[in-house]
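The structures come next, written out as structure tokens.
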Structure P
């Protein structure tokens, strides 16, 4: 059993990760702004703190006594970041090193950072490994990439540091996002009666949320010498947006109309995840098909009501509604 602090633990991934950690007997502290509320279980080993990671002084109070930090919190996705670059810079970058230093000084022994596979930007390489140059196309990607060396700057034999670069996540969560490619297209297919593809040729790596959670759980127990100072890509299927739409159509309704429109999102790359398989023997168990079918089941069970109109499923729309980011 460990004491684990999960920043951003009331988010999309956190709502699947935290219950798994509790089931395994860990004591979990979630530190989150709660912009999207909280649907985590009412568990005796869970403490949810409403807090801003930029407030390092307050965060220190909750770092004390922790064994592990899993850092998920950020202003997530390119659109949210671009709408309010200053908020994003202070949240996704400026406060990162002070948090790492505080964690180390207060005795945290392991720090797991959720970076992003999107730090690679655009690449024609058939397999983008962890050694590939970073060519970020947006502020979100830039800030993620700039945090990585700051973490490794402070690693020590007593402070195990590792970085995950995940693919785009898909699948059902109690705090579901509908602004991610597989989820968005499935939502359209079920509730809009047609699929709209933005661009289509961009290659995107994808990862089921259950596999993402499995990686974080693995990092808790992986030997120090195998993960310390290491970066791991975590993805599964590399598909174009058009191929994802075709898969959704075939599962939901082969007769659905698919409309293609231009897109200014040019991110395109194929993530190679051989390293995590080689070093830690991790291989994903779920694919895009599972993500789509799990969402279809959730829609059928009325777990995702009003998923087109309700701002709650969309990061930008919710943050605008709350006045967190500018409306420019």
Structure Q
């Protein structure tokens, strides 16, 4: 082996080692909130070359997501067991057409679902909003981007059946919340769910990481694969098996899938793959100008019409 080849191999080994160190650190920060950082706080992007280099190498320090609002209508704060000790808000409705369980996205809390909850409540549905493990009022500082959160969905479902045994249970999830619902239904296809509404679930964890890196203008290859691997290792599962597309194959309940056509976190191919995999009655609604955001911001009327019409069709009215 000549000197040039040895040098090249040495450089390649160094790059791979550095890449794995970065991937390990970022995967850890991606799935673990920092107890030393105030709840709801985020580390600002550093200034200066050395600070930025450290930020790129070690990843950001983010505090546990905090609820930034309380319900403006009568509610009950409840606690139950999921992957961690969970906190929820239960809001009963007079009409009692059914109960909708709402689950939030990544780095969010149950308060992010309040506007949707008000719409469902006004339409006559009870609502249960849940903080995932590591968020809001729930215990822990870890998130698995929808994998172990499947146990949180199950915990909310079981608590509701025990404490408020209502008919017509509907699961509603946004982004990570949607992924968690697919994982729960994959593990427990026997659950009596009248309908499911999914907003912008990613197709696989690997693709979600790739898309996030692309948004940050960081080459996704091979860093996305490294982060997916190390994120799984740090949290006790195979990151490459986290796939709402695969999980959706066991969902037989009527499902409404919604997606924003300018979403740079979840692409069209992922959305169409998840939709194709759904095994029961299904409907796809897209919003032309929406990104990875709450569709109520730009499409409130269309969102209300789509969700309430879907519920009216599939949820038996008393």
**Message:** Comparing relative contact order in percent (Cα under 8 Å, 6 or more apart) across P, Q, which structure shows the greatest value?
**Reply:** P
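Tell me which structure, out of P, Q, gives -10500 once helix-only ellipticity at 222 nm (-39500 (n - 2.57) for each DSSP H run of 4 or more, over all residues; to 500) is calculated. Walk me through the intermediate numbers first.
Details: P: -10500; Q: -13000.
Computing helix-only ellipticity at 222 nm (-39500 (n - 2.57) for each DSSP H run of 4 or more, over all residues; to 500) on every structure in P, Q gives -10500 only for P.
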**Complete:** Rg and Dmax of the Cα atoms in Å, calculated, reads 20.6, 81; among P, Q the input was structure Q
**Request:** Assign the value 1.00, calculated as FRET efficiency 1/(1 + (r/R0)^6) of positions 106 and 138 (r between Cβ atoms, R0 = 35 Å, to 0.05), to the correct structure from P, Q.
**Result:** Q
**Asked** Where is distance in nm of label points 7 Å out along Cα→Cβ at positions 122 and 186 largest, in which of P, Q?
**Response** Q
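FYI, it's all coordinate maths here, none of it is from the lab. All figures in this text were calculated on a predicted structure; none of them were measured in a lab. Cβ atoms are built from the backbone, for glycine too; each structure is taken alone.
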